[in-house]
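There are structures below to look over.
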Structure I
Amino acid sequence: MNQKRVRFLKDFDWKPSAMVTVAYRAGETKLVDAACAEAAIARDAAEAVAFPVPDISAVKKARRKSDV
């Protein structure tokens, strides 16, 4: 499943199928299906949010110290 992280700027209802509606509120940041993200962005109801890249250098240093 292809997913994207978005921040909703306006309330947005996503209908993945005829009998299902998922409501997102303005201000929420969610990981959603790519089709949902693209539809919300196209309607100016959301903006893409980059995933934070963790800084693992501190973890690597700690591991090196514990290996001694």
Structure II
Amino acid sequence: MRNVLRRVSKASGNLWQGLRAWCGDSAYESYLRSRAVRSVNCSPLSREEFYVQQLNRRYSRPNRCC
């Protein structure tokens, strides 16, 4: 029984992380990990600055919908 609960817990954690990645909620954490690997010299953006930059990037491009 304990093994089954451990598997369910791990699967639900993986599902939650996948959902966060899919909807963009974990983007800032990914950004910080990426900066750590590349060892960029300038200071990282704050969480607020990062999300404003992401919104500007998303909505500044022309929309080809209609």
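I have 14.0 for mean count of other Cβ atoms within 10 Å over residues 9-16, calculated from one of the structures I, II. Which structure is it?
On the way: I: 14.0; II: 10.1.
Considering all the candidates, the number was obtained from I.
When mean count of other Cβ atoms within 10 Å over residues 1-8 is calculated, the result is 14.2; to which of the structures I, II does this value belong?
Considering all the candidates, the number was obtained from I.
When helix-only ellipticity at 222 nm (-39500 (n - 2.57) for each DSSP H run of 4 or more, over all residues; to 500) is calculated, the result is -24000; to which of the structures I, II does this value belong?
On the way: I: -8000; II: -24000.
Source structure: II.
Can you tell which of I, II yields 7.6 when mean projected area of the Cα convex hull in nm² is derived from it? Mind showing how you got there, number by number?
Details: I: 6.5; II: 7.6.
For mean projected area of the Cα convex hull in nm², the value 7.6 is produced by structure II.
Bear in mind that the values in this text are calculations on the coordinates, not laboratory data. Everything numeric here is computed off the predicted structure, so don't read it as measured data. Cβ atoms are built from the backbone, for glycine too; each structure is taken alone.
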